[in-house]
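Chemist: Dropping the structures in below, format is structure tokens.
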Structure P
Amino acid sequence: MKFQEMVQVVSQERIATGIYSLWIKSDNIANEARAGQFLSIYCKDGSRILPRPISICETDKENGTLRIVYRVVGKGTDEFSSLNSADTIKVVGPLGNGFELHEKTALLIAGGIGIPPMVETAKRLNLMGVKVYAAVGYRNSELFLADELKKYSEVLIATEDGSAGTHGNVIDAIKANNVKADVIYSCGPTPMLKAVKEYALSNNIICELSLEERMACGIGACLACVCKSNQIDDHSYVHNKRVCADGPVFYCEEVEL
């Protein structure tokens with residue numbers, strides 16, 4: 001079930017260069033949200049009609065709050081960065097299908113702004129009693145959300161400039177630490193997801209990928225965010241999947257990257 005609400009901002013802070021953490025209040029959405037789902041958030045500026053899709057980072061059902069962590073990349077997210085406690089924003093969610101969580105040793109693989117949804121994923125797997133590893137990639141030593149991930153998982157860091165952890169990418173960090181897992185959950189840029197898919201298939205590991213894609217409506221009506229699939233889509237009757245409605249999470253065998 002999804003909800004359209006005007007929600008109140010609880011708090012906001014900048015946690016890295018251009019990266020913001022925003023907590024909002026919504027009992028309905030917090031109660032329904034699953035790891036890997038996202039919200040569509042609307043700007044107040046009337047010239048920006050389309051909502052911005054942002055992954056859910058954490059949920060707190062007891063207090064009815066949700067956390068999103070986003071990067072400022074345009075005028076819409078720049079507007080969000082000025083929000084303060086007690087401000088209100090229009091939100092639709094939870095949207096998408098989220099991760100299917102398995103009771104098996106898990107390896108979370110994420111890079112950049114694909115890291116936020118891994119916090120809730122790690123938290124829920126931890127509550128299930130699952131052993132969790134998280135391999136996360138950064139540009140430099142601004143390791144946003146690493147401390148949160150460490151609460152629920154064994155964290156492996158990779159940085160492009162070698163300033164922290166393994167000098168290289170997330171696959172380098174996994175191989176350097178000889179990590180073994182039964183299931184992979186991954187979110188990040190497409191080149192990383194391609195490498196993760198190849199790694200998972202070559203090692204016979206179950207793998208779920210959360211795709212990053214530009215979206216318009218966020219509910220599957222406009223077909224602006226389709227990806228290639230090896231299955232026939234029931235909506236368009238071609239080899240496409242709608243990332244917003246059929247995804248954003250897919251088993252790696254389902255999609256072509």
Structure Q
Amino acid sequence: MLLAQKTVDQLPVEIYSDRAAMGAAAAHRVAGWMALALATQPHVVMVFAAAPSQNEFLQSLRQAPGLDWSRVVAFHMDEYISLGRDQPQSFAYFLRRHLFDHVQPGAVYYLDGTAPDPATECQRYAALLARNPLDIMCAGIGENGHLAFNDPPVADFHDSQSVKVVEMDRPCREQQVHDGCFASLADVPSHALTLTIPALMSARRLCCVVPGATKTAAVHHTLHDPISTACPATILRTHPQAVLFLDRVAAGEA
């Protein structure tokens with residue numbers, strides 16, 4: 001059930017009664033965007049986040065009727081360095097399990113966390129993005145306000161790169177433990193590959209899905225702090241075609 005709507009700067013915010021309602025609403029919106037794009041162009045290019053916060057959204061999206069997934073070109077927004085795509089903690093594995101194996105997109109481009117030269121892998125992925133401009137970004141927000149792995153110390157709203165190697169901030173690594181992805185902080189890789197803020201913001205439409213009590217503070221900062229890399233997600237307030245979907249807990253209304 002939709003509880004409230006508001007707009008902060010350019011960003012519409014929709015608050016739902018629970019995670020299931022939030023995920024279903026976000027999936028309905030994204031499915032509509034996909035259908036609209038596919039009505040006028042041969043493919044729709046999308047980038048997905050991989051995190052437990054996306055579970056309800058992805059489950060609803062893969063059940064959306066009438067979508068021709070064979071015309072979807074899919075990217076993911078980040079990956080740990082040193083993890084292969086068949087390791088359960090990798091983001092490629094997560095997205096296969098929660099989405100791609102169910103809907104069979106026409107093309108899926110994976111970041112390779114095991115590439116011998118991460119900088120070269122960034123260049124390879126950037127070239128793919130340049131050939132496939134993003135139509136839709138499906139994202140979350142980290143506990144420290146990050147988008148993808150653009151943590152506050154490394155986020156750059158004017159980054160000249162579209163994909164880069166980053167050292168993960170400690171709060172970001174701690175989130176991976178909170179999410180149950182790793183048993184301890186020592187198990188979380190220290191570096192990752194990520195799409196940069198300009199690459200993410202280049203998408204024509206943005207859907208951001210953020211549930212749960214661990215995200216309440218990040219949501220507050222996103223909506224109320226000055227727009228700056230101290231909270232990278234504040235940049236969402238500048239995008240002309242973005243929507244932020246929250247459950248009541250993340251919105252601070254529980």
Structure R
Amino acid sequence: MSKLPIPPRPVPRGLLQGKKVLITAAAGTGIGWATAERMAEEGAQVFLSDAHARRLDEAADRLAALQGGVRPPSMVCDVTQESQVQALLAAAIAEFGHLDVLVNNAGLGGSSTVVDMPDEQWHKVIDVTLTSVMRMTRAVLPHFYARKAGIIVNNASVLGWRAQELQSHYAAAKAGVMAFTRCSALEAAAYGVRINAVAPSIAMHAFLAKVTTDELLADLTRREAFGRAAEPWEVANVITFLASDLATYMTGEVVSVSSQHP
């Protein structure tokens with residue numbers, strides 16, 4: 001399959017006009033940053049969070065440049081630490097008065113065979129990728145429940161469905177995100193809160209290229225029907241859709257953002 005051209009970015013339509021959004025792992029060049037950018041384009045007020053202070057500061061500067069100099073609020077947060085999660089939620093609510101949307105984007109990958117994987121590596125990937133979703137959700141739900149409204153979008157992965165060697169820890173964590181999304185959505189529905197997830201296959205950005213071999217990237221791209229990886233903003237489009245009023249009857253769903261064939 002030859003590589004098809006990247007389509008033009010969508011024209012903003014005000015899908016999130018006036019919405020207050022908190023995004024974890026929003027620094028850098030990946031899906032979190034693309035989501036912050038797309039949601040801001042659609043009229044949202046965005047609160048940025050990340051564990052990396054320098055990259056977070058740079059992300060806030062970049063978003064300010066796109067917003068006529070208006071710098072978004074931001075806060076460093078390690079989502080594996082309950083005290084920092086609570087402080088982040090309190091800061092975001094204090095800044096905006098309330099939250100409408102939480103995007104759980106934090107995740108940690110890596111490659112290892114099962115026989116060579118130490119407990120520490122397994123626990124770290126599970127903690128950052130899966131348990132952080134629970135922590136952030138647990139922290140924000142009382143706020144959403146009290147308002148009888150709120151939206152959570154989690155970032156899963158097609159590896160929650162599909163097998164790939166050397167990815168047992170990451171795949172297990174992302175499958176857990178999918179299951180957690182479905183179960184927590186049932187609990188939250190009675191309060192008018194929607195919880196969904198996206199499951200991207202491969203979205204190309206600088207950090208992924210840095211931590212992934214050229215051979216693996218080529219193999220993953222070869223499997224895509226369009227002959228190319230997704231742009232991070234293409235995944236962010238679907239996250240934005242799930243956070244918008246166009247998805248009011250969707251909850252507990254995991255939406256694949258992929259052109260990958262078996």
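Chemist: Distance in nm of label points 7 Å out along Cα→Cβ at positions 45 and 93 computed as 1.6: which structure among P, Q, R?
Modeler: The value was obtained from structure R.
Chemist: Given a computed value of -5000 for helix-only ellipticity at 222 nm (-39500 (n - 2.57) for each DSSP H run of 4 or more, over all residues; to 500), which structure among P, Q, R does it belong to?
Modeler: Source structure for this number: P.
Chemist: Identify the structure, out of P, Q, R, from whose coordinates relative contact order in percent (Cα under 8 Å, 6 or more apart) was calculated to give 25.
Modeler: Attributed to the structure labelled Q.
Chemist: Suppose mean projected area of the Cα convex hull in nm² works out to 13.7; of P, Q, R, which structure was it derived from?
Modeler: The correct label is R.
All of the numbers you see were taken from the coordinates with simple rules; none came from a lab. What you see is a predicted model; the values in this text were computed from it and never measured. Cβ atoms are built from the backbone, for glycine too; each structure is taken alone.
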